[in-house]
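Computed from the coordinates by the stated procedures, all read-outs in this text should not be read as laboratory data. What you see is a predicted model; the values in this text were computed from it and never measured. Cβ atoms are built from the backbone, for glycine too; each structure is taken alone.
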Structure I
Amino acid sequence: MKIGCGKSSKKIVICICGMTGCGKSTVAKRLAEKYGLRYLSGGNTLKVLAIEAGYKPAEIGWWETDEGIRFLQRRMEDSEFDKKVDGKLLELAKWGNVVLDSWTMPWLLKEGFKVWLEASSGVRTKRLAVRDGISVEMASEVLGMKDESTRAIYKSLYGFDLGNDFSPFDLILDTNELNADEVFNAVCLVVDRLIFGKF
């Protein structure tokens, strides 16, 4: 499928990135639905590999459970999980017409429109507590550990500093004072203008 953009048509690649609890998956899914693009998730692909390795990532918020954290620790010891995921996403992205929900694609892909959703650790903690039905204290502890471990994985594997290096991004949106609809609408406004030429 090719997306019309004025008189020409081109393959569309949009990357949505941000730390846990920023709302990137929600935005990415809605963008894919709105523009008729394929949604590809690094997290979902990792879950498939986790299942193959004997884990059971069924429930929402699995990444923050004890089992999810054990899988994260295993990824720190064995980079093959992440290499397989990123290789697959890169392969699929070449076909275009995708929205990528990924921590790595903004750095690994040369093409694409790349969006970083910024949110403070306090805001992300509250969102995570509500989403997973856990206390704010527990959410804060889990989030801090996950942020640190995830940064370490990608720093070791690819050399970039997740959450601190914003050089690949075309749009950085502060979501601290915005609800999910406002974030989505703001991203759509920029995508409509810069990718689809709508003014």
Structure II
Amino acid sequence: MLKLHFAPNSRAGRIVWLLEELGLPYDINKMAFSQEDLKSDEHRARHPLGRVPVLDDGDVQIYESGAIVEYVLERHKNGGLKPSVDSQQYPEYLQWFHYCEGMVMPPVNTVVVQTVLLPPDRRDETVLGQAKRLLSKALEPVNQALEGRDYLIGDFSGADIMLGHACFMSNRIGCVSDDMEHLKAYVGRIEARAAFQTAITMQ
């Protein structure tokens, strides 16, 4: 049985979503998004920085959401939700899978820090504005790629678990403008998926 160590409003939501999409049985260790839970000795033994998600699979323990998605798809779904290596879609799949953490999530993280995590007297409007502009630039190629497509490579895939979740977060913090109509519609399709709704209710 897979066991997911989870805290709300984190990348761990991606893994709940993935497991629900695949119909895989799992247990969940739901922790508070707090120093007390995440920085405890018990959890630091799982992740040296006290972060989530962490997945237990028998004798295997693995962290980093992208690594977990790849691990689950290969070991538990025989490469399901991803094109074969020799497919014409495979390079694009890899591109969008990794575009998430490389281009979209860094400014998302800064926006969240500057609007939620820092106390008002420590927030910096200049830093916030720069992050929002950078995020908008990072999302525009995604919006363009989605023209005429329901999902990033056509069919729903692991790339949508990664980048789709980041697009949802970007929209939730008000950084997807109405003129990004393809991206707005994409987020709507993601939000309508039953597995995604299950994941979000755990937030």
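Below are the figures for this structure:
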item	result
Entry that produces 23 once relative contact order in percent (Cα under 8 Å, 6 or more apart) is calculated, selected from I, II	II
When distance in nm of label points 7 Å out along Cα→Cβ at positions 117 and 189 is computed for each of I, II, the largest belongs to	II
Per distance in nm of label points 7 Å out along Cα→Cβ at positions 53 and 125, the highest-valued of structures I, II	II
Origin of the derived value -14000 (helix-only ellipticity at 222 nm (-39500 (n - 2.57) for each DSSP H run of 4 or more, over all residues; to 500); candidates I, II)	II
